[in-house]
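FYI, it's all coordinate maths here, none of it is from the lab. A quick note: this is a predicted structure, and the numbers were derived from the prediction, not measured. Cβ atoms are built from the backbone, for glycine too; each structure is taken alone.
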Structure I
Amino acid sequence: MAAPVIERFPQERLFFGAATENASRLLEGECDAAFITAIDFAKNCSELSLYRPAVLSKGASRAILLLTKPNSRTIRTVAFGAVNSGDVVLTKIILSEKYELDVAFQPSGRTINDSLRTADAVLLSGNDALHVERGGSEINLVDEWNDMTELPFVHFLCAGQRKLYSKKISAMLHSIAETAAENLDPAVVHVAAAEKVDAEEARNYLSGFTYVLDDEALAGVNEFFRYAFYLGILPDIPDITKFSAE
């Protein structure tokens, strides 16, 4: 989902890792900036500030899906695999606030069918969600979030250590954020090849994302923090600070 941003980075300066791994490298000073989840930012907000890029979607985005058993009347257990902390927290928020459900999470099986044999639903996000066929029993969690809040869901924030702030890095990241969605072609080619889907499907998927941490995106992050605090997931509502673009 971040492919249009990645395509604009100098490739020799990129490190690819899971969001939690990115957060650890950032805090250890091994990188200038990193894409991390809002939860990882909240845990370390006293040390971090945000750059201009972000990865967000709203409405029809199929970036985070909860697949349920056909004709299931309730959800008590959710299986999850390669998802991040933000996906799990979003699931808790939607199921608690909109469906009044208190669910337990468990590791997923080798396949979706394996997972649904022991759990009522399975949580998928990112490229895994890309491969899910339409028309099944599912809850589109981004759509549910947008319906509940009228705000986008921010999948990843681009953060840096305040003490390591660089005007050069900030200016580069600001430029990347502003131009990421202008030409999707290179990202479409990359995603189509990597995920073995046709170009039209890759383009439709990537067209659901935007990449600028604007006022609406910040409002979405703050609302996410508010719900997470209300549900006892966060000890408080963290302050958000941003780096200057200059």
Structure II
Amino acid sequence: MIIRIADIPLEWQSDYSEFVKGFEYITDESPEIKLEFADRMSTVHGIQYTDKPSDHVLRLENGELMLADADWKNCTVFTERTDSSEHSLPLAAICSRLARFNTLFMHASVVDLDGRGIVFAGYSGVGKTTQAQLWKKFMGADIINGDKAFLRFTDGGFYAYGCPWKGSSEYCLNTKTALSGIVILRQSTENKITRLDCAKAIELFMPHVFLPHWDAQCLQASISTLDRLTQDVPMWLLECRPDEAAVKLTYGKVFENGKN
């Protein structure tokens, strides 16, 4: 089956399609990535072998293994799991391949308000999903994803995209939004929002970006996209309570007078 991630077509083996349900895509385009799954390698005389491309080899601590060719277009994941839980190795392959398409993957919630998007980034438990829910409640925004997102530079601007990976969040929409701002979250007893310069933005934002360190070319492409993102998209530090006032404060800065 063909699915679409960040407007890029991928071929995903149908036997494992439950996880990517809702991201199916009908197109005549050739897929940029082909993801296959297998429960084990072939064994002869007690020796395991495979004829799959193996320019890249990634392994999880639980023993799951992925082999990929040099440009991450053909990937095979060896796993015994057939459930709909999140698959880490295919995500690593997709992030590596999409790095060549000016695309970053990050831990963040994403909301869309009338075609304008905000990404909320921060460490686990800081309130990314909570802020998204507050925007839904008080502003009528759509929550594209409550925990993860792809950011891609295309058509002269950055867009935030939904994806099947969503952590513990219930929100997972197959859509995109033009990125108006990125907000780094900190919990506080008072609401305060501060515009970040490029240096501070990189310092606070980079820990939440998934970088493909296992491939030098992909890593460099990701860093270049990250550099462009911090220059093109306003970034803010929001120290806040989980309330309507934090929503109104952020809306005023990001949407009404984002240049200030």
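Source structure of the calculated read-out (relative contact order in percent (Cα under 8 Å, 6 or more apart), 16) within I, II: II. Source structure of the calculated read-out (percent of Cα pairs over 22 Å apart, for residues 61-156 alone, 19) within I, II: I. Identify the structure, out of I, II, from whose coordinates Kirkwood radius over Cα pairs in Å was calculated to give 19.2. Going label by label, the one that fits is II. When FRET efficiency 1/(1 + (r/R0)^6) of positions 221 and 237 (r between Cβ atoms, R0 = 25 Å, to 0.05) is calculated for each of structures I, II, structure I comes out greatest.
Please state which of the structures I, II yields -11500 when helix-only ellipticity at 222 nm (-39500 (n - 2.57) for each DSSP H run of 4 or more, over all residues; to 500) is computed from it. Answer by label: I.
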